[in-house]
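Visitor: Several structures are given next for inspection.
Bear in mind these aren't lab numbers, they're just calculated from the coordinates by the rules spelled out. Everything numeric in this text was worked out from a predicted model, so none of it was measured. Cβ atoms are built from the backbone, for glycine too; each structure is taken alone.
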Structure P
């Protein structure tokens, strides 16, 4: 029985921690530690150390559960952070595109406004030219009517 307990302890201790600290493995390890710690040829120091290990198994199990939960929370938050960064990047690209579009529109408006200002500046002269043209047309019409008479 002592050999079996020692073999169980060795087998369980070579497992990865997350497997070792599963409830069924903790129970098996605790039982094996109790049997092995009661061995008559075991030093008092060694027996005490094994009892301490046995006592700490529940704490280790809870620590592992908390660590797993913390790790899951970390991954959830890291995923959320990545998604937020992606959204922020897309929004910044949209903003840049809108700003570029706005700059182009402002340039076009400025260009058209300048052209309108130039036209308005030339408009009095053009109006004068129209008045002169109307006058010339009227004189030509009068001349034609005098010739017909």
Structure Q
């Protein structure tokens, strides 16, 4: 067993290799998390040591009428390093976002120690006004 077994330097950089032009799009009920989900939500390397935010889309169908009230989105993060995560519902450009973590993290787990980090759990109240019967999209930007 190598002392570097848990150090996977630069593994997060593969995101740009796997998604060179567009960010991850995950369709609930169609895609499989173990092959279609990237392990880290990171910024996109656009060259010259320049990084831009990436926005993932989670697409799901709501087959029934939307009941008035609040829904809860639970968002669990395994780690963060000087990041702000923003969540939007069915509108990728609404400003301000429906939810933001604000600037969080300092554990450096993405670049140094990919198998451990501080755990963050958010329970996000979402008004039923943000959803519709049929196709819905959750936009997650970092």
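Visitor: For which of P, Q does mean count of other Cβ atoms within 10 Å over residues 92-99, calculated from the coordinates, equal 12.8? Walk me through the intermediate numbers first.
Guide: Details: P: 10.0; Q: 12.8.
The value was obtained from structure Q.
Visitor: Matching task: 16 is the computed value of relative contact order in percent (Cα under 8 Å, 6 or more apart). Pick the structure from P, Q.
Guide: Numbers: P: 16; Q: 33.
Of the options listed, only P reproduces it.
Visitor: Supply the structure label, taken from P, Q, corresponding to helix-only ellipticity at 222 nm (-39500 (n - 2.57) for each DSSP H run of 4 or more, over all residues; to 500) with the calculated value -1000. Working shown, then result.
Guide: On the way: P: -33500; Q: -1000.
Only one of P, Q returns -1000 for helix-only ellipticity at 222 nm (-39500 (n - 2.57) for each DSSP H run of 4 or more, over all residues; to 500), namely Q.
Visitor: On volume of the Cα convex hull per residue in Å³, which of the structures labelled P, Q is highest?
Guide: Details: P: 186; Q: 135.
Top value of volume of the Cα convex hull per residue in Å³ goes to structure P.
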